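A.B. asks: I've put the structures underneath this note.
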Structure I
Amino acid sequence: MNIKIILNKDTDIYKQIYSHFKEEILTKRFKVDEKLPSIRQIANKLKINNITVLKAYSLLEADGYIYKVKGSGSFVKNINLNNTCTLQKPILENFKNGQIKINSNINFASATPNKEIFPTEIFQNIISNLFLEDGSDLFIYEDSQGNLDLRKNIANLLKKEIKNISHKEIQIINGAQQGLDLLKKGIIKNNSTIILGSPTYSSAITTFSNFCKIKTVPVQADGFDMETLEDILKSKKIDYVYVMTNFQSPTGYKWSDDKKIKLLNLAEEYSFYIIEDDCLSELYYHDIPTSSIKSMDFMDKVFYINTFSKVIMPGLRLGYLIPPKKFISSIINSKFISDISSCSLSQRSLNVFLENHYEEHLLKIRSFYKQKYELVKSLIFKSKFLKLDYLPEGGFYFWVSVLNDLNCDLLYMKFKERGVNVLPGNVFFYKKTSSNKIRISFAAVSEDEIILGFRIIEETIHEIIHGGENIYTPLI
């Protein structure tokens with residue numbers, strides 16, 4: 001028996017044993033159904049108590065890495081929990097009711113913020129005080145447009161960038177996705193024509209393709225390919241253009257001010273409206289705040305959507321929508337029909353948080369995510385098989401090319417078999433073409449998981465290339 005565990009004083013011993021065997025299993029040094037050393041063997045080898053090893057094994061079993069057979073010992077479990085994916089639809093089996101279901105242990109696919117940075121204690125105190133002050137009023141229906149104090153507070157925050165913004169223009173929504181849904185229900189007519197970037201946010205593709213005619217424009221590092229956009233505008237009536245101007249999913253691209261102004265001028269010239277999804281704008285890592293198209297919108301052509309899900313906590317389910325003024329009443333009506341109003345308790349607690357804690361919290365989360373950003377960046381630069389075409393200045397995403405033209409669908413499957421989940425590039429295109437791109441998100445993973453995940457990615461690609469398995473992207 002060869003157990004190489006070097007114990008240190010800074011971490012509980014059972015956690016060190018757990019981490020050791022987790023890594024051995026994820027990197028396939030232990031095979032599926034292979035028997036692990038007995039509790040007594042490990043305890044004797046490391047000169048520790050049996051109970052310590054038992055605690056580590058129990059945690060491995062609870063997390064799905066091993067299983068026990070009475071009288072025989074502990075064995076490696078098959079952690080590839082879902083083998084049903086196909087080359088054509090590599091992640092569809094992970095979706096249930098539109099929400100991605102992740103079975104992998106290292107999750108580079110998720111854009112859900114990390115729970116470590118949630119301000120839960122602050123909200124616990126805020127909510128306790130609100131119960132004392134407001135009591136049962138916390139559970140009444142709010143105004144359909146949203147809590148008045150919250151809207152005023154958001155307007156004050158936005159005045160740094162959007163001059164003359166009024167709380168009367170702001171609609172409180174249950175996250176950015178509801179913003180798109182309200183536009184779908186109350187503003188955008190069936191068979192309208194909308195332009196999307198290529199690639200773009202996958203949920204926008206899903207939302208709009210169900211009832212709109214879709215045109216696509218290539219996305220460049222500083223925004224749309226404006227020449228292609230103008231060619232489309234000259235040849236066809238366009239009703240809406242959907243954009244993510246800051247740290248776009250999946251690319252991390254950020255629009256230049258010149259292209260923002262150009263898009264506004266085209267909106268006026270060709271009579272279309274812009275839907276601006278700006279949910280990651282506060283997550284900049286180089287001390288240069290972002291700007292929105294809405295801040296330049298003197299022609300009132302922009303539906304602006306933002307959310308607190310990425311920067312505070314997604315469970316709050318709160319964001320805001322600022323439509324052109326002529327559409328405010330239609331949006332309020334759509335909100336009422338949809339769910340009457342957003343949760344009163346969430347709105348009132350968020351209002352207190354914005355007044356007293358928001359700016360400090362933003363500094364904290366930028367520092368927290370920047371560390372992960374720098375780590376992922378360094379690992380991509382060191383990689384033999386991954387290439388970064390563009391270095392984002394913020395957000396959660398790295399848009400990575402896999403060298404040797406390896407097909408992202410099959411890479412997705414191979415990574416998943418080893419407990420690592422990424423998103424294959426083709427899910428971000430309206431027409432799901434073959435791609436050698438993957439999106440790596442660092443939102444939900446720890447630094448230890450990032451390091452181990454990249455090690456697994458590198459080893460997997462190396463084995464594919466040198467093992468002779470033919471999973472290359474067709475050249476035609």
Structure II
Amino acid sequence: MDHHVKTAKKNVIKFILGIKLKQLRKKSNLSLKELAEKSGLSASYLNEIEKGKKYPKLEKINAIADVLKVSADHLSSTKLGKSLHPLTEFVESELFNKFPAEMFGINDQDIYDLMSNSPEKFSSFLVAVLELARSYDITVDNILQSVLRSYQESYNNYFVDLENLSLQAREEFGLNENNFTSSQLKDVLIQKFDYVIDEESLSHHEETKSTRSYFKAKKGKNIFLLNKDLTEAQKKFTLGKELGICYLGVRRKQEGAIDFAQILGDFRASYFSGALSLPAHSFVKDLKEVFQNKSFKEESFLSLLIKYGVSSEVLMHRMTQILPEYFGLNQLYFLRCTNDFEQRPNAFKITRELHLAQMHAPHGQRLKEHYCRRWVTITLLKDLAKKMTENKNDVPLLGIQRSLINGQNVEYFCVSIARPSKIMPETNSCITIGILMDDYFKRQVSFWNDESVTKKLVGQTCERCNIMDCNERAEEPTIVLEQETQIKKSQFLSNLVKDM
């Protein structure tokens with residue numbers, strides 16, 4: 001058992017004792033001062049016990065138990081009553097022990113204090129939260145990923161230390177040209193970090209043919225399996241991320257493990273890889289040229305993929321880092337949406353998202369509702385599925401759209417790129433970046449009013465959309481209809497009482 005786990009268990013024991021002591025003292029109608037006088041202990045010491053900060057020796061537990069007329073075993077046991085059991089469940093949970101509260105200026109003691117001030121109310125609150133989590137199938141990993149997104153948003157998704165380290169690595173390893181290759185990264189890992197890289201094994205086995213990479217330290221060597229069926233851009237990103245893990249000294253994310261340090265390390269290594277391929281000074285210059293055009297030029301945008309040798313996902317995600325810092329465009333979102341066009345052609349799943357400054361629309365949801373079919377993201381995926389069915393075309397499709405959000409009076413300029421997966425042939429993915437079209441955006445981006453760009457009124461999901469004449473609808477507006485029925489019922493009841 002490691003030191004962190006031992007400390008966590010000790011803290012739980014102290015917390016439970018504090019809760020029980022406070023409950024029993026109040027049940028006996030004793031103030032801290034009165035309990036102190038009767039037990040021979042100081043009021044300040046008893047207060048520290050109730051807050052979960054101290055754990056008394058056995059003779060002091062006996063003295064307290066005698067005053068409260070309970071056994072020492074009952075007082076010191078780690079069992080709480082039924083109404084407070086959720087507190088025990090929470091403080092012993094994987095979520096509580098792995099949640100990085102310190103990132104938000106909160107420590108475990110702050111949470112213990114909050115719970116001990118009103119344990120019954122906090123317990124009821126926990127029951128409600130846990131029920132919601134179960135209803136929406138929210139896991140600890142989902143919550144930790146949300147913490148990571150909050151961390152990114154708090155820094156506007158731009159990290160100066162990683163920018164500087166990526167430039168330093170480019171210089172140190174001779175990766176100064178815009179489009180260095182995956183082979184160059186392989187050489188760096190082999191020569192500088194004792195890697196043995198195998199590009200054959202993963203693609204030869206059915207169980208691993210959709211796995212991008214796998215790492216194992218073995219006998220002083222770093223064994224790295226890389227799927228040979230990845231595109232050059234994907235290999236470049238994957239190897240750049242591996243270099244980031246070594247260069248930054250971050251913790252590697254293990255398959256199936258739930259640990260925020262690993263999740264954060266994985267993010268930092270990914271950021272490093274993107275910055276390595278798309279250095280800010282060069283990429284900013286290129287984006288300025290794109291934004292100065294009076295009309296959106298598809299070829300200018302797609303040419304950046306070739307110039308830097310990156311995938312559409314790396315390019316678009318890098319934009320979420322550069323646009324807030326260098327262009328002041330921080331009202332934006334990033335989405336990755338996937339579609340199994342062979343087995344489930346009408347099912348679309350958001351597998352990655354980032355929202356800066358606020359939660360934008362569209363966004364992911366776990367309600368099993370149908371995303372609005374008017375999104376450019378889904379339009380492109382449907383178009384790509386048709387092309388794949390006809391001729392297996394793997395050329396990326398680019399789409400742009402001005403999306404006016406139904407009922408919100410806000411508009412986003414959306415750019416999407418859809419393409420098939422090399423290692424999962426039945427799956428297509430689409431990457432979208434949407435930027436709020438406020439006055440500042442219009443001053444920064446000259447093509448904002450390009451008349452060739454499609455304008456569409458869009459919603460979040462079909463079930464919640466009140467655009468009744470929508471031809472793209474995949475499901476009836478069930479939630480809207482339920483709400484309308486409830487409003488009519490309330491109005492009828494109000495009028496019924498009024499006439500009495």
Structure III
Amino acid sequence: MEEYLMKTQSNFFNSNPISIVILFAGTLLGLLTQNMMATILTPIINDFQISASTAGWLTTIYSLIASILVPVSAFFTKRYSCRQLFTFSMLTFTIGSFIGIIATNFEILLFSRILQGIGTGILMSLLQIAIYCSCSIEQRNKLMGIIGVSMGFAPAFGPVLSGLMSDAWSWKSVFVLLTIIGAILLFLSLLLLKNLTKQEGNCFLDKLSLLLSSVGFSGFTLGISFISQFGLKSAITLSCLTAGLLIIFLFIHRQFRISQPLLQLDTLKNKGMLTGTLFTFLLFTAFNGVSVVLPLYMQKFIGVSASVSGIVTFPGAVLVAVASLVSGFLADKFGFHRLTVAASIMLCVGTGLLLTLNTGSSLVMIAAVQCIRNFSIGLLIMPVTTWTLNQINTNLVSDGTAIINTVRQISGAIGTSCMLMFLQLFGVSTAFFFSLTLSILSLVIAVQKIKG
């Protein structure tokens with residue numbers, strides 16, 4: 001990837017600011033959409049008479065699609081022009097959003113989320129690659145700084161916006177808004193977007209690896225969600241879990257056997273890279289699961305509206321971005337070890353406080369607990385990523401980044417399914433205890449393995 005970026009780099013941002021803005025808007029839309037389902041799952045559950053674990057697939061499938069598309073983003077940007085990719089993405093996203101408007105059952109709504117995930121999943125890396133290819137180093141640093149801050153705040157607004165719209169009109173109004181925005185960006189891309197990347201004719205995609213990763217991780221996550229519906233010992237649950245794990249094993253085995261793997265898993269032979277990847281998996285499994293369960297808890301057990309649950313979680317979501325801004329400075333000042341240990345302790349305390357919540361808990365208390373958790377997570381994400389990539393050679397950084405980004409999406413999907421499964425089978429306390437267990441494991445890794 002690095003050779004590709006260096007080879008295609010040219011300084012023509014000054015003549016193409018509109019193209020960068022369009023790409024930025026599309027990526028922002030994807031991040032906004034990712035968390036919008038969290039606060040409107042309850043009305044969807046009521047409308048379609050489905051379980052919480054089933055409804056959770058509206059969030060899970062989005063993360064799964066992203067985890068599948070992140071590793072192949074380099075192939076897409078080499079094979080197709082920036083304009084082709086963005087136009088296809090917005091067309092797919094807009095069609096998916098429109099299907100969400102007319103959905104008459106859960107299956108159709110889930111299909112709409114799949115199309116949305118495909119559309120925005122392709123964009124995850126496109127903006128960053130376009131900036132690296134088309135901007136000077138000075139322009140690149142400024143743009144990435146602005147974009148980083150903006151994208152840190154974007155996910156915070158999604159649940160609030162969807163909650164307000166759901167209460168004012170209905171949950172389908174969210175899909176109306178997304179359809180309109182998608183259509184506008186599609187029109188602008190056809191009219192104004194220029195190509196900012198250079199294509200290569202000799203790029204290769206291992207289609208079998210793509211198939212194995214798609215089926216394996218989807219099957220395993222589906223098996224987790226089936227536990228709450230059919231029980232752990234049921235044939236369909238065991239079949240999905242066993243088949244999913246077997247196919248994941250075949251996928252991993254294949255990555256070590258072929259010359260051009262989908263993911264360069266050889267980098268995980270480095271103990272530091274393996275440690276950081278495991279920490280990332282635990283962190284995002286705990287983080288994303290609570291982000292979905294907490295709004296459901298407030299709406300179902302405390303009786304607040306979708307908009308109120310979004311407003312309560314909003315300060316914590318903003319603090320993730322705020323903490324991310326200062327995390328680099330704190331890592332430089334105190335070192336990776338001290339920062340990750342302190343932030344991991346804070347995460348354990350915040351998650352432990354979730355276990356004290358009950359139907360009489362005030363919304364201020366819930367917001368405060370979530371703020372503690374999210375601030376600690378914001379302090380961990382970028383420093384741990386930086387520490388992890390520092391453990392491998394520079395020429396492997398792009399491969400390491402692809403692995404970390406993929407693990408983030410997969411862990412988010414698995415975490416959501418696990419939390420909803422525990423919520424439905426054993427209650428909210430067990431779901432929160434599961435998150436606390438993951439947080440404690442993260443603390444152990446931070447204390448024993450993350451140095452520097």
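No lab work stands behind these numbers, since they all come straight from the coordinates. Please read all numbers here as calculations on a predicted model, not as lab measurements.
A.B. asks: Out of I, II, III, choose the structure whose coordinates give relative contact order in percent (Cα under 8 Å, 6 or more apart) equal to 20 when calculated.
C.D. replies: Details: I: 20; II: 11; III: 23.
So the calculation was done on I.
A.B. asks: Kindly point out which one of I, II, III the value -12500 was derived from, the read-out being helix-only ellipticity at 222 nm (-39500 (n - 2.57) for each DSSP H run of 4 or more, over all residues; to 500).
C.D. replies: Details: I: -12500; II: -15500; III: -27000.
Matching structure: I.
A.B. asks: Name the one structure among I, II, III that log10 I(q)/I(0) by the Debye sum over Cα atoms at q = 0.07, 0.08, 0.11 Å⁻¹ of -0.54, -0.67, -1.05 was derived from. List each step's numbers first, then the result.
C.D. replies: Values: I: -0.43, -0.56, -0.98; II: -0.54, -0.67, -1.05; III: -0.33, -0.44, -0.87.
Traced to structure II.
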